[in-house]
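These are the structures in question, set out in turn.
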Structure 1
């Protein structure tokens, strides 16, 4: 009788181990899910005599940028743009393959942002647009003459 009891216990224990499957575990929430707000614009690519401008963090509000992303776990998102007189919203769907967040708006347009995890020097997660080459007319600090200068800008968002 004890022999059968041991066999039954062994079968029950084995059945319990086999029935546990990682396939039943819910997928973890992607790191990009949450609310993101425009934080700063990073300036780079300046050459002499403008090189001191490299690394400047510019206020996006000064350039009329005031928007945020609400990225939801159900693979939808809404961008709320408060830059103009009217508040506008732009819905869509997203997919994420580390570190790339692809946004597809309901109007057919799309954007790609890059996720950067917090580090020892930056305690906040960030989303960033690709670097954009731009130019502007600046006054040369040496000659005091105005000239067209090429440089780069990149918009960053932080998780709220």
Structure 2
């Protein structure tokens, strides 16, 4: 058991963590495939990854605070976390990383698909942009995860 609270709390906490891992994992994969595209040029795998469809797993980033709020509300004493510096910083980091993902990863993925279809000169620029944004999201995710896990005092 993860806590002395309740099975519902534990389930919500696990879902909160898994949703974050799934969402940010998808953003990381976008970076991996964009770097592969930059390194090797267009291939069957990069064309398949950037197929123009929405990055649904990546959009799970938007569900992270939904389950986080549920964890706060269900857990005993968790509302005290709202006054802690680590919590404010973690939420701020999530807001920034979600904004980067939704503005600098997902829209360029669709544009990259079109550029690949047209053999446009924009492919490299778009792939580089996705790669950088994905890298930033990765670092921010690790920082927020650290804060939520270890809850440092400040």
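No lab work stands behind these numbers, since they all come straight from the coordinates. Since we're looking at a predicted model, the values are computed, not measured. Cβ atoms are built from the backbone, for glycine too; each structure is taken alone.
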**OP:** Identify which of structures 1, 2 gives the largest calculated value of mean projected area of the Cα convex hull in nm², for residues 31-118 alone.
**Re:** 1
Original post:
When mean count of other Cβ atoms within 10 Å over residues 39-46 is calculated, the result is 11.9; to which of the structures 1, 2 does this value belong?
Top reply: 2
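Rg/Rh (Cα atoms, Kirkwood Rh) was computed and gave 1.08; which structure, 1, 2, did it come from? Could the numbers behind the result be given before it?
Numbers: 1: 1.30; 2: 1.08.
The correct label is 2.
Compare relative contact order in percent (Cα under 8 Å, 6 or more apart) across structures 1, 2 and report the one with the greatest value. Display every interim value, and only then the final one.
Numbers: 1: 22; 2: 34.
Between 1, 2, the highest calculated value is found for 2.
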**OP:** Work out mean count of other Cβ atoms within 10 Å over residues 87-94 for each of structures 1, 2, then name the structure with the largest result.
**Re:** 2
**OP:** Work out which structure the value -23500 belongs to, where helix-only ellipticity at 222 nm (-39500 (n - 2.57) for each DSSP H run of 4 or more, over all residues; to 500) was derived from one of 1, 2.
**Re:** 2
**OP:** For Rg and Dmax of the Cα atoms in Å, for residues 47-94 alone, the calculated result is 16.1, 49, so let me know which of 1, 2 that is.
**Re:** 1
